[in-house]
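Listed next: structures, encoded as structure tokens.
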Structure 1
Amino acid sequence: MDVYFSPLACSLATRITVYEAGAEDKVGLHRVDTRSQTTETGEDYRAVNPKGLVPAIRTDAGEVLTENAAVLQYLADAFPKAGLAPAAGSLERYRLQQWLSFVGTELHKLIYNPLLSSAANDGAKAFAREVAPSRLAYLNEHLTGRDYLLDRFSVADAYLAAVLNWSPFVGLDLDQWPALAAYRDRLAARPALARAMKEEFDLYRAAA
């Protein structure tokens, strides 16, 4: 199985998931330069994912999956012993999908993308900052008295960790939401997550 990523992009969640599952020997991680649309070995990434976005997975059968919510659930189901997703068809699985959708639409695309993008205009950035407090307050309320988004660490937490990691770069101080800040710190202390973040920070700095 091959996973395509770009350092510190949302695909960081896939590296976290691979490490949480202890699946490093079963998954090949391939770095993508999203500007040149090539992999580190010179492969045309558009031949893998015509959208040119990460992450993507090429399964052992040669099928390609894109979009974080699908990729993360595929990885979780590929390594079920790690318990990174509830059983398919259960109510908790739908709750997982609920949180993956929230992170993807209400945080990643609505708030962080405009704030990170040099192409976003001032209006888009202003709107992102306007709506950010309500979304982060919702998370803070949900995380008050609980350790994770579900009853245990899941791929939704991996995705949220990757997105919250952008907060210092866009000037969002999570410390004003105590439960969310504690959650961020709790995740950062997980060995697999700390390893994944360090490796991707190192890759990002080396390419800068």
Structure 2
Amino acid sequence: MRNLIMAISFFFPWFMRRWILNTFLGFEIHPTSRIGLAWVLPRRLIMEAHTSIGHLTVCKNLELIHMHEYAVIGRGNWITGFPPIESKHFAHLPDRQPQLIMGEHSAVTNRHLIDCTSKVTIGKFATFAGFRSQIMTHSVDIEKGRQTAAPVSIGDYSFVGTDCVILGGSTLPNYSVMGAKSLLNKEYEESHHLYVGIPARPVKALPQDYQYFCRETGFIY
């Protein structure tokens, strides 16, 4: 039924479509927010003021997408998860949360793959930039021979360059930059650093007065 309601809503102008999604699917989409021609069907969707999701983005099999004020998801993204149903795949992870949480003024640009089998948190004013980057929260535990999943956290005011990979259990600290084509596979704590390589590691301290780290609006001209 939810799929049918979503499909029918495409035939209506946005103000009516938003009413349908809020009324019949229980979404919480602010009047100033907007979804393009995109398939966005988590169990629960919260879009605070001035948020948007671009055309041709797919969001499915998540428990929650929560976009705080001015957060943006661009075009052509594939955002998916594994719902917390009874399944032998993740039965050993009862606290797993298939969610995407975006802080205020954060952004996911275009054509990325984000796996939210476990929670993905993108901090305020952070940018998941460029295109073709991946977040993979689940994998196969070779030692134990079973599926496993772990959350990913991208810190406040951080920047992820194009064509990067971030694996489950990883943390990019606040005020950090992940260089293009890098792979992050562990938790780090050192803020104001450039992280580069396969696997990524902190290679350079960054001045705290960089304008990217001090801006008051998320959009970058």
Structure 3
Amino acid sequence: MTRKMDLPDIIPIFPLTGALLLPRARLPLHLFEPRYLAMLDDALKSPHRLIGMIQPNKVPGRSGHGLHAIGCVGRVTQFSETEDGRYMLTLAGVSRFRVIEEIEGFTPYRRARVSWAGFERDRGPGEDDPQFDRDTFLGALANYFDTQDLQTDWDSLREADDELLINSLSMLLGFEPEDKQALLEAPSLSTRRETLMTLIEFSMRGGDEEGLMQ
């Protein structure tokens, strides 16, 4: 659990399309661009070891890449360097945040001033989903995996707690970036599960190229 007072107002941010980190979940990454190697180096020197994951958001009429309003910060819990100079690391999700403004400065990577207000639940104990019908959900998931020609360890899925199951699938399944953003912004685990089920059912009906949640 991380108290609000422990979280800084300014964090490094890593814009990455389609990447989703959720509180209390883990996201493996590999870094090779010099600016992100510098970001990791600075994060490891800080007391928090935090990196904010956020999706780019193209703003019509503007050059460059904007950012979605909400991302999720993770703490670097594991890292190793490969022989060719890349870093393999794991981020443990801590809390979602809302971008207030980007900070101009001398770092090669992007930084933002953020607010943690409204995401206090992220920094508490794990969530439950009292209305979760696991059998119905896993049945739909099995049909989805068949249509996508995917394999999984079904025993592990059956035994996983509600939050681990729903959040892991939200992060791992190959939905459109805007759909991933909708999963991130879901206000509760129950809402995320409902959104996830909608996306699964939509995908089995054929989906479209633009994503469902735009």
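With distance in nm of label points 7 Å out along Cα→Cβ at positions 109 and 133 derived from the coordinates and found to be 2.6, which of 1, 2, 3 does the value describe? Checking each candidate, the match is 1. Here distance in nm of label points 7 Å out along Cα→Cβ at positions 85 and 117 is compared for structures 1, 2, 3. The highest value is that of 3.
Matching task: 51, 41, 41 is the computed value of Cα extents along the principal axes in Å. Pick the structure from 1, 2, 3. The correct label is 3.
One of 1, 2, 3 was used to calculate helix-only ellipticity at 222 nm (-39500 (n - 2.57) for each DSSP H run of 4 or more, over all residues; to 500), giving -10000; which?
Details: 1: -14500; 2: -3000; 3: -10000.
Answer for the origin of the read-out: 3.
Throughout, read-outs are computed from the coordinates displayed, never taken from laboratory work. Just so it is clear, the model here is predicted, and its values are computed rather than measured. Cβ atoms are built from the backbone, for glycine too; each structure is taken alone.
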